[in-house]
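Take a look at these structures.
Coordinate-derived values only; no laboratory data. Just so it is clear, the model here is predicted, and its values are computed rather than measured. Cβ atoms are built from the backbone, for glycine too; each structure is taken alone.
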Structure 1
Amino acid sequence: MIKITDEDINYAEGILLKPGQNFDLERRLFIRNLCTIDLQAVPGSGKTTALLAKLLIIEKRLPLSENRGILVLSHTNAAIDEIKGRIGHHCPKLFSYPNFVGTIQSFVDTFLAIPAYVNKFKRKPVCIDNEIYSETIEKLFKYGKKGFKQQEKNNALYYNSNFNVLHTFRFSFGEGVFTLKKSINGNPLEIKTPSKKLKPFTSQELKRISEWLWITKMNVMEAGILHFDDAYALADVILYNIKGYKELIQKRFQYVFVDEMQDMEQHQFQLLETLFANDNSKSIYQRLGDVNQSIFPSSISTIDIWRQRKDKLFLKGSHRLSKPIANLVSKLSIAPSELEGRGLNNDGTEITIKPLLIIYDSKKVTEVIPTFSTKLNEYIKSGLVPDDKSNAFHAIGWRKNHDHDNKICLSDYHPDLKGLADKSEIDFETLEDYFHTHSNDDYTLANRRKSLLNAFVKILRIEGVKDEVARSFTITRMVRFIRLSRSNEYPIFNLNIYNWSVKLIDKDIKSIKSEIQKYIPDFLNLFNCELRHSADFVSNPAIYIPINNEEEEAVNYYDKDGFKINVGTVHSVKGQTHIATLYLETFFSTGYGSYESQRLRNQFIGTHISETIENHKGAGLEKIKQSAKMAYVGFSRPTHLLAFAVEESRFESFLKHLNKKEWDIIELKKTAVIDS
C-alpha cells in the first residue's frame, strides 16, 4: 500500500499551485486517501487539481507491484486533455502501459467493445462513430431482406415512418441474447400499430416488423459499423461470455479514478459499478464529482443513479466563489453539500460584490446584455472586477431558441445568436463540408490531411466500394490498398493530398474543390469504380460552414465596451470559470411555472431547495429540480460578479420580497434605464 507523506504533497504543490499556495486540510485528506471512496466537491473546490496531485505522487511509485496499472477516466476529451496538459510532462509512466488515461467511451471501446467484437466476428470493427452509423443503418434499413415479402418490408417502413425509431433504438444484451430497446437507457422497444392505421397489424405482422428491425441492426453491426452506444451492449457480451473477464480488468488496474462522475449516464455508471464496485473487487475505486452539477438529459436523475457512499469525503470550500455568490448558490444544492465561498481578489482581499438583478420590461429584452456590459465596465474601471479579456465574461441561458413569440429564450436577448456545428464530426453531407472543419488558429497539415482522407473514404462508402473481405474502407485500409495494389499511382495520390492540405491552410477552397472534382474519376478508377452515387456529394455546395473568428465575434458575442460578452447556453460553459456571468432566465417547458424566477422563487428569498422539495404539493416537482440544477451550474461560474435577468411581471409576482440589501438592482423600464 502506498503511503503519501507531507513531502509528497509539498512536491505536488510545487508543480500545481502558485508560489505561497498550499493544499488545505480537506484536500490533503483526499490526496492521502487511497481507499475506495466518493468525493463530493463543490464548484471551484479544486477537485481535479487535488486528483492531479494524487496522480503526480503515485507516478513516483510506478511501476506498481505485479505491474498493475492506474485507470483515470472522465467524461469528455477536453477534461482528459486538461489532465495531460497539466501533468503529462511530469508523468511519462502514467500515460503509458499498463496505465490508461481517457474518456469513459475510449475505455469501453478499448478494453471491452473491440475485444468483444473480435471475439464474436473474428475481426476488428471498421469504426465506432455515430454519424457513419446513422448513415449506414438508414441505407441498410431500406434494403430487402432474405425471406421477407414486399408487404412485410412495406410494413416495417410504415412503422418507422410513424414512430421514427431507426436512429434511436438499440441492442440490449442479457442472459445470452440481444433484444431491442427504445434507446440506450430506455424501455424495451414496443412494436405496435400506428393509431392512424385503420386496420391493425396482426400479431404475425408485428413480429415480422420486429424481426426486420433486429436484422437491420445486426447487419450494421456485422458490417463493422458501431454506434457509441453499441460499445456498452458489447461490453455486456464479453462480460457474459468470458467468465472472469471482469477480474482480469480489475487485476490490470489497481487504482481507478473517475472524475466528473455526475456526468456519467446511467449505462456508463452501471458498467463502472459492475466492473469495479463489487465487494470482492481487486481495484481501489474512487468516484469524484458534484451531484448537484448534473444537467445533461437523462431519464433518471443523476442523484438517483449515483447513490454516494455513506463514507465519503467532502470538499466544501470554493476558491472560485465569493461569499455573496456562494450564499445564493448554496440554496440550490439538491444533494446535501456544504458550500463555503473562499474566493479572494488577486491582492488577497475578500470579494464583496453583491449579485446584480436586472429587471426588464419585455420590450427591452435586447437591452439586457448591453446593460450588463455597461455595469461590468463600471466595475472594471473602479477596480472591483479584474480587467481580463480572455473568455472572462458570459451571458448564459438554459434554452437557446423557441417556437413561440411569448417564450423568451437566448435568441430573444441576442437575436443574432447562432450555433456552432460540432467540429468533432468526421462525417459530413458534401465534399466541400470537409474543407471547413478547422478553426482559424489551427495550422497543422495533419488535421487537414485527415479531413481530406475522410472525404475520400466517404466517396467510397457512398459508391458501395468494399475491401477484399467485404468491409467498408477506413483511412488506413484505403491508403494501404492504394500503396500496395496501385503502387504506381500512390505517389500521385499522396502528393495531391499534401498539396490540397497546404491549400486548405491558405483557405483556397475554390481551387481545391475544382482540383479534387477533376481527380475523383481517376481516384475511383483505382478501385475499378466510376462516379455514380456520389455525384451529388462531390458537386453540392457546403452545408456545414463553421463561423470564422470575425463572424463569430459578431453573432456569439456582444462587444460594446471594449470587451466581449460571450453568449451561449448553460451547458456550453459547464466546468468553466468566469469573472462575471449574466444568467438569463428562459422558457423551459411548463410545471410550477416555466421560468427560473417562478420555479426558484423561494430560493431567491433565502429558502433552501431541500425545504421547497419537501413541502411541495402537486405537479412540477421535477421541473423545480431541473431548474435548480441548471441555476446551480450557471450561478457557480463567476468569481466576482453574478447577474440575473428577470422580466418585470415575474419579478412583481414572485421575487419582489427578496432581500434588496443583498442585491444591486437595475430596472429597464419602457421609457428609460434607471440605475438604483
Structure 2
Amino acid sequence: MNNFPFANQITIPEALKRAYAHWNAGQAPMAEQLARQVLQMAPYQPDALHLLGLMAHAYGKPDLALDYLRRACAATTASASYCSNLAEVCRQQGLLTEAEKAARRAVAQDPNLIAGWTNLGIILQESGKLDASLECLQRVCALQPANPEIHNNLGNTYKLLNQLDAAQASYRQALALHPNYPEAHSNLAFLLCDLGRFDEAAVAAEMAIELNPHLADAYLNLAEIEISRLRYVDALRHLNALMAFAPQHPGALAARAQVLIKTERPQDALACARQAVSVAPDNARAHNTLGRALQALDQHEQALNSFDQAAALPGTVTEEAMTARALLLLEMGDKEAAIAAFDRTLAQFPESIRVTMARVDTKTYRADDPDIALMEAALTHAIKPTLNDQMGLHFALGKAYLDSANSERAFYHLDRGNAIKRDVVVYDAEKTGQWMRQIAATFTPELMDKFRRAGAASDRPVFIVGMPRSGTTLVEQILASHADIFGAGELSALRFAVDGVGSFPDDVARWGAEDFARVGRAYLSRVDDLAPHALRLVDKMPANFLYAGLIPLVLSGARIIHCRRDAVDTCLSCYSKHFAGEQLFSYRQDELGVFYRDYQFLMESLREVLPQDRFIEVDYEDVVDDLEAQARRLIAFVGLPWDDACLDFHKTSRVVRTASVSQVRQPIYTTSKGRWRRHAAYLGPLLSALGIDQSSLDKAEPA
C-alpha cells in the first residue's frame, strides 16, 4: 500500500522522505509521527523501523533501538547502512557475536561501505580477533587516509596487539589531522600509561575530558593512570566523576570494584562487581572483575565460575580470565589443576608472555628451559611489551636464573625489574625510619603497664609478624594445620581499626583506656565472622610488627609470634620477588637494607616491653632444622593440645594468597638457608646497608 488515508494522500516514500528530513533538521516529534504513520500502513517497512531505531538510540533507549533495528534488518530489502547501524548498536550493548554478523552482512552487501568496514574492524577488535581487525582498519585507512577517526581506531588495534610504537604513531596522526579529537587524546593517555609515562598520560586524559566532559573512556583511563601510580583515592575520585553522569556505566562499575579490591574493601567491591554484571550480563570484563571480588572474599568456586564465564564471552579478556583461574587454583593448593589450566591457556594463546610469567611459581627452572628463551626474546623484540609486562618479565627471568644457578643473569634482570617498579612508587626511606623510631619511643614500660588490662578481652587472635619472606607463611601453615586453628591470611583489620581512631603513633600517648578498648573491639568486629568456631584465629600480616606494641593494649588476650630469618636471606627473598601487594621499601637494595635495620631496631625496642607470656620469637632456621620441636613450641604457646597434623602442614588444604604459595605446599627443605652467599658479589648495596663487611665474607657467619 503506497498511500496514507489522510489529507493530501501522500505516498509512503514521500512520508519517509519527510520523516528523515524532519529528523535531520532536529524536529524529532514530526519525524516520529510520520514514521509511526508509515508503520500503521506497512508494519514491516524497514526505512520507518530504521528511523525509529536511530531515534531510540539517540534518546538513550538501547533496548528499543535494538528491537527496531533488528526488525528493519529482517527485511531482505534492508540497506547495507542499516545493517552497519545495527552492528554498532549491538557492539555498544556488548552483543559482539550479533554485531559481527550484522557488520559482515553490511560489507557483503556494499563492499565500498566505509562505515561498515570501520564498524566491523572495531567489533573484531573488541572480540579479540585482532589480526582480522587490523586487516579491516588498514583497508579503511588506505581508502580514507585523511580521516582521523580511522587512525584512532587503527591505533586501538595496534595497542591490543602490543605494537605500541605503531599505536602511538596512529594516535598522533589522528591528532595531527584533528588536534581537538578527545577520543584520540584519551587513547593516547592509556598508551602512555602502559609505557610508564604517567605525567604525560594524565595530561592527555585531562585534555580529553576538557574537550568532552562526558567521554567515559577518558575518566576510566585517568583512573587507570592513578591506579598505576598507587593513588587509589584519586582513582576513585575520577570514577565518581564519571558515575555522576553515567551511574550504570559497566566499565566504571568494574573499575571501581577493582580499586575497592586493592584498598581491601572486598564486600563493597563485590556489590559493585555484581552491579556491573547486572547492567551488562554479556560483558566479559564485568564477569572477570566479579571473579576477582569473589576470590578476595574466599568464595573460590563462585570465583572460578565467574572466570569461566568471562573466558567464554567474546572480548579481549579471555587470556586474562583463564590466567586468573589458573592462579586461583594454585592459591587453592591444586597445583596439578593449575598447571593444566596454564597449559590450556597456552594452547589457546601460544607463546603468551603473560601466561609464561604467571606460571613462574609452578616450576623450578633448568638452564635449558624453553620459557627462559621465550621471555628473553620478548624483552629484545622490536615490538616492546608494556612497562608492566617488562617488569614482570625481568622478575620472572630473575627467578628462573636463580633456579638455574646463574647469578649474573639473575641480578641483571632483578636489578632492572626492581628499578622499573621503584620509578613508579613514592617512598622516603628516611621518613619511614623516623616513623619507626617514633613508634619505638611511644611504647614505654610506663604506657604498657598503665593500660595492660585496657583492651578488649579475647584470647582468640594470634598475630604473626615480621619481615615479608621471613617464614611467616610457613609458621601460619603449621598452626593452621591444627584442627582448632583458622589461618586467616594477611588481614588489614588491625590497620583499619587503628586508622578509625586516630593517627598512629602520634595520638597513642593521648588515648585513654576506652580508646584502646575501642580499637580492640573494632578489630574483633572485623574478624569475628571468620571461622567463628575456631578457638584461635591467625592473622598473618607481617607488617603488623609496626603495631606489635599496641596489640597487648587493645587486645589483652592476644598472642604475638615474631618470625625471624637471616637478614640477608630475608632481604634477598624480598628483592627477588614480584609481590602482588606493594612493599615500597624492597625495590632498591640500599633502601631494603636500611628498612631492615629500622625494623630490627623497632623489634629490639618492643622486645623489652611486650608481655613475655604473650610474645615469642621463632627463627626460620630453627623451624627448618627441627620442625617438631618448633611446631610443639608454637602449639603450646597458643594454649592448645598437640595435633600431629601440624607436622604434615604441606598436606593441609587451604587457600594461601602470598608470595610463598608454592613453598608451603612442600615438606620442610633447607636449600633456602644461607642462599645469599652464592650471590654475594651482586649484593653490594644491600650488604653495605646492613653493615656487613664484604671483604671478610669468607670468614663471617651468616648475619
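Annotations for the structure displayed:
- Which entry (1, 2) yields the derived value 20.1 for mean count of other Cβ atoms within 10 Å over residues 178-185: 2
- Computing semi-axes √(5λ) of the Cα gyration tensor in Å across structures 1, 2 gives 57, 29, 23 for structure 2.
- Here Rg/Rh (Cα atoms, Kirkwood Rh), for residues 90-169 alone was derived from just one of the structures 1, 2, and that gives 1.18; the source is 1.
- Label whose coordinates, when helix-only ellipticity at 222 nm (-39500 (n - 2.57) for each DSSP H run of 4 or more, over all residues; to 500) is calculated, return -12000 (choices 1, 2): 1
- If you line up 1, 2 by relative contact order in percent (Cα under 8 Å, 6 or more apart), the top spot, with the largest value, goes to 1.
- Test item: FRET efficiency 1/(1 + (r/R0)^6) of positions 290 and 642 (r between Cβ atoms, R0 = 30 Å, to 0.05) calculated as 0.10, pick one of 1, 2: 2
- Mean count of other Cβ atoms within 10 Å over residues 186-193 derived as 14.5 - corresponding label from 1, 2: 1
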